[in-house]
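In the part that follows, the structures are each spelled out as structure tokens.
Nothing in this text is a laboratory measurement; each read-out follows from the coordinates by a stated rule. Keep in mind that what you see is a predicted model, and the values were worked out from it rather than measured. Cβ atoms are built from the backbone, for glycine too; each structure is taken alone.
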Structure P
Amino acid sequence: MLPKAGVFAHLQAEVVAKNIVREIQGEKADEKFCADGYCMLEAGEDLAGFAYGDFFGEPHPQVHLKQIGRKWHIGKVLFEKWWLSPIGLKKAFYKNLLQTGGKLIGIPIKL
């Protein structure tokens, strides 16, 4: 079971889109959803946590949880702003902020 987070729907949609393109091009549609992902955990009072890893790992999920803090809440807010922004300069701005923040703390962010 995956956490009920939009990031997993987003990542699954990318896999489906790639397989549709391959199918149309007459290629083998063999892209698989690997369940590597991340999930923001809102804790209230401007605090949040961050879980990431392989949610389908064997023998159990290989998930890491970062300590709850304000920086994760800020990241969650920025992610929501990126997600809800129309394509354009604003969306690119939020994407750069998220990816730069991820590099600073050692977590690769793929958007």
Structure Q
Amino acid sequence: MVANLHATGNVDRRLADAELLRAATFVDGFADPDEPIVLGGDFNLTLQNSRVLPELVGPVWGFEGATPEGIDHILVRGPTATAPMRWPEERRRVGGRLLSDHAPVERDVQ
């Protein structure tokens, strides 16, 4: 099961936390028992400013792989996956122009 979320960028992080919890609850309920889940996207939250993200990567929810820095994440539950890797700025440049203010995150999931 693969799901994507682009949470609100509001200054009040409780809104993005609520959206993340809602997305995780939805995909968890939609997936079959023991079905692998990948939940990724722009959460607009870091591990440091979120109450929900640390819970998702805890033992109750069982996701792993929150990006240590940044607001973009690829959480995985079930399959094995490489550690999240944020693209360096030089990889995001084309013709000298920076393509995004976000550093994309990538993981290999098996």
Structure R
Amino acid sequence: MPQPESPTEPIRSEFAHDPDMADLINMFVEEMPSRIQSIADCYRDQRLTELQTIAHQLKGSGAGYGFEPVSLTAAQLEASLKTHSDLESIRDEVDALIDICRRLAP
């Protein structure tokens, strides 16, 4: 399923039309606000190892649930954290991941 080109359009799962995935996709989307809060809290408190773990998990689960933009953005954040990029760059990537996650729709 093509993803929206506008940075404000909802992002839908590539598996949105698969009835076997519907409940799993809904659960993933419903859990996203708490994940977003965890990402923000980890960055705010500079718990960068925990933030890296969350990014790694979203990198895998995003693709698994058909949300490729989540995986790609989480992978960028994880790579920056692994290479100990400066906090300003990490902040930009945290903001990008949070923005993508807020746009998810079942």
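Values computed for the structure shown
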read-out	value
helix-only ellipticity at 222 nm (-39500 (n - 2.57) for each DSSP H run of 4 or more, over all residues; to 500) from the coordinates reads -22500; which among P, Q, R	R
For 13.5, 43 (Rg and Dmax of the Cα atoms in Å, calculated) the corresponding structure among P, Q, R	R
Relative contact order in percent (Cα under 8 Å, 6 or more apart) - highest-scoring structure of P, Q, R	R
Which entry (P, Q, R) yields the derived value 3.4 for distance in nm of label points 7 Å out along Cα→Cβ at positions 51 and 91	Q
